[in-house]
Structure I
Amino acid sequence: MLHDLKKAALNQAMKLMSSPTFTKVMSDPRVMGAITKAFELQGKVRGGVEESLRGLAERLNLATKDDVSALSEKLGEVETSVDQIEARLETEPAAKSRKKKAD
């Protein structure tokens, strides 16, 4: 159903874009300026909302998406270190036992 809805929306958009009236309106610098300002406003609003949510999460002592990402990255580093240490421990006892036998 969602696929059909997307397809219908795309067909309507293609019809609209091929319309001479749409082309004329979109070529007007005032319209393009308004569209540009709308996108800028959307970015500012989104940034403000995200900043407010970050502040709220901090006050409520909740983890943010950035906190979880940083923690996940650090956990990956720790896992890599543990794997390296385990690999060294597996090879070191064998080397020590060979030294003892040679002595």
Structure II
Amino acid sequence: MTLPDFDSGDLKAFDEPAELLKALAHPIRLCIVRGLIRKQKCNVSYMQECLGLPQSTVSQHLQKLRGAGIVSAERNGLEVYYVIADPRIAAIVNVLFGEEECES
């Protein structure tokens, strides 16, 4: 019996994907990301209303997601809208919720 081939060469290659997964590993952040995937872009006030959480809590979670490069902010006048910045995230979250698109 042979063991699977593990790439033990450069473990640094696993740092960035692991950080993305760590940032997603919170129910509120996962909910925010899933909502952004569905809605395309959204501001903090709308997220706060939908989640029923204080603005400061939503902002803290968005900051964590921004820091990981998962979401980015777009300013439109006085409003700041958040969008998914990394298309890999949409694929990961869609698979987690069984919503992956079928290839034709």
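Structure values in brief
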read-out	value
Test item: log10 I(q)/I(0) by the Debye sum over Cα atoms at q = 0.12, 0.17, 0.24 Å⁻¹ calculated as -0.82, -0.98, -1.17, pick one of I, II	I
Origin of the derived value -31500 (helix-only ellipticity at 222 nm (-39500 (n - 2.57) for each DSSP H run of 4 or more, over all residues; to 500); candidates I, II)	I
Test item: distance in nm of label points 7 Å out along Cα→Cβ at positions 21 and 69 calculated as 4.4, pick one of I, II	I
Which of I, II leads on FRET efficiency 1/(1 + (r/R0)^6) of positions 29 and 77 (r between Cβ atoms, R0 = 35 Å, to 0.05), largest value	II
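Just so you know, all these numbers are worked out from the coordinates, no wet-lab data involved. Computed from a prediction, not measured in an experiment: that's the story for all the values here. Cβ atoms are built from the backbone, for glycine too; each structure is taken alone.
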